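Structures follow.
FYI, it's all coordinate maths here, none of it is from the lab. On a predicted model such as this, the values are computed, not experimentally measured, just so you know. Cβ atoms are built from the backbone, for glycine too; each structure is taken alone.
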Structure 1
C-alpha cells in the first residue's frame, strides 16, 4: 500500500487525523492516540497496533517484525509493504484504529461515532 493510499483509507475512518512526530514520521491518530506510524516514502516501514493473536501471527511472516520501542504494546513493523496484500492492509489498519478507539473514554468514543 502506498503512503497516499494509506492516507486515503485512514481518512475514511471517523475522527482520524494525521500528524508529524519525531520530525519525519507520518502518524495516523484518533483523539491524539496513534494507531499507525510510517514515513513519507512508499518504501518506508509501517508500524501499527495489533491484537496479541495477530502479533504472534504477523511476526512469523517475512519482513514483519516486532516494532522497536512499541512491541511491548503489541505493535508490529512491516519492513516491506509488499508483505501484506491490499485487503490485509485495510483489515489491519481498521483493526489498529478500533483497538485504539476502544481504549478512549466513552464520551470521546461517542463523539467520534456521531461524526459524519
Structure 2
C-alpha cells in the first residue's frame, strides 16, 4: 500500500478551527502536554503521544469544535489541569462500563474532551 501522507504523519488528522487558535494551542499544550507551537500563518501541528492534531485560525473558514477521546497517564491530574485552565466539567472522573477511567470537559472554545486512563480490561 502506498503511503498517502507525509513521513511520520497518520492518514487521518483531526483539525480544530478556532477564533482564538493561539489560546487554544496554549490550552492543549498545557493540559495535554502536547508538543508543538502556535503559527499565525499556517496550521499548528500538535503531537500528543503517538497522535497528531491540527489547530487553525477560524478567520477564513469559521470555527468548528471537536469531540476527542484522549488517553492520558493520570485522569485526575489532567482533569485538574483542564479545570484550572477554565474548562467546564461535564463529567467528573469515573470508571466506565468498558473499564476506562474517564472524565469529560468542555474547553472555552466549545471542544469536548473525553480524558481517559486505560485500565486493563
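For this structure, a couple of remarks:
- Here FRET efficiency 1/(1 + (r/R0)^6) of positions 20 and 100 (r between Cβ atoms, R0 = 35 Å, to 0.05) is compared for structures 1, 2. The highest value is that of 1.
- Structure from which 22 was derived, relative contact order in percent (Cα under 8 Å, 6 or more apart), options 1, 2: 2
- Among 1, 2, structure where helix-only ellipticity at 222 nm (-39500 (n - 2.57) for each DSSP H run of 4 or more, over all residues; to 500) as derived comes to -5500: 2
- In this comparison of 1, 2, the computed figure 10.5 for Kirkwood radius over Cα pairs in Å, for residues 36-75 alone is attributed to 1.
- Structure responsible for 16.0, with mean count of other Cβ atoms within 10 Å over residues 44-51 calculated and labels 1, 2 on offer: 2
- Mean projected area of the Cα convex hull in nm² from the coordinates reads 8.7; which among 1, 2: 2
- Computed 19.0 for mean count of other Cβ atoms within 10 Å over residues 52-59 - originating structure among 1, 2: 2
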